Structure P
Amino acid sequence: MSSKPEISKEKSKTLTLKRSVAIKAIVTDRFKEYIQFEVNTGIQASRVRLDQIDDQLKDQSIPPVVREKLILERDQIGQSMRELGQRLEEIDTLEMGSQFLQGVVDGFVTVVPGDNLYEKLGGMEVIVKDGIVIDIVTATIPTQ
């Protein structure tokens, strides 16, 4: 026989905690257009920054430490652009009506004595279609 833990009866005790909330988009033509636009905008901004870095690296008077930082930034941007290119290819293969993990944002939840922390902090998803929230899903904890 297991005993339940003592729970403080003081209801004025509250705490706000941060949790992750997954944003999932239902794939539509409009979603594909939007995400392609976002990725292409990122690629264009990266190209502009790469051009700026290349121009700066042509200046022989910049200190070696600055040159190293610019080269590192150039390499990081190049890697980011390759990843964005892969994302564009992935977008083309998405099946209409499927769900696509668009990102994760922070959400906040208030807990009080007596709350089930696993349920409060558990998986939370916001399902959107063409930018409109159509559902909010909370993972359920299996009961014994």
Structure Q
Amino acid sequence: MSDPDTRPNTGEPDTEVLVRIAGFLRKSPRFDTVVARPGDTPREVVADYDTGHFPPAVDRAYLTVRWFQTEDFSAHYAEQYEGGSSWEMRWDRHPNGHNSRGHVHPPPDADHPAADRSFPREWQTVLSAVLSTLDERINSLWE
């Protein structure tokens, strides 16, 4: 692992964008609750899905979004199942030693190896692409 003092970082959270992301997600019928944490200076947004969109075996599904002033980000999705298993996927743009700056950690565990991927700069476009992928995932659970 890199020395934390020499490793590039993502910068400070972009609280203004995170507040906008929370507002955007609150307008979606997908989610039961959307919380910007902590309070007035959020570091992340956590959106819990309405579990009525899922088969009964899914206990919880949520999306956690972090956005930084450098336009780096992380969007982490997880489904938690009865019995403790999970299905996860993560979209990232940040400096790292394992992939290009933009990459996706694939399901089912959002682990390595990740696949390089470029993302647009605008949070709206990134989030729309993430939500579209997740809509496809949720629909596939019913097939």
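Rule-based calculations on the coordinates, nothing more; no lab input. Since this is a predicted model, take the numbers as computed values, not measurements. Cβ atoms are built from the backbone, for glycine too; each structure is taken alone.
Each of P, Q could give mean count of other Cβ atoms within 10 Å over residues 66-73, but the derived value 13.0 comes from P. Given 44, 25, 12 as the derived value for semi-axes √(5λ) of the Cα gyration tensor in Å, which of the supplied structures P, Q does it correspond to? The read-out was computed on structure P. When helix-only ellipticity at 222 nm (-39500 (n - 2.57) for each DSSP H run of 4 or more, over all residues; to 500) is computed across structures P, Q, the figure -7000 traces back to Q. Structures compared: P, Q; top value of distance in nm of label points 7 Å out along Cα→Cβ at positions 42 and 90, i.e. the largest, recorded for Q. Could you tell me which structure in P, Q was used to calculate semi-axes √(5λ) of the Cα gyration tensor in Å, for residues 26-73 alone as 24, 11, 9? Computed on structure Q. Set P, Q, criterion relative contact order in percent (Cα under 8 Å, 6 or more apart): the highest-scoring structure is P.
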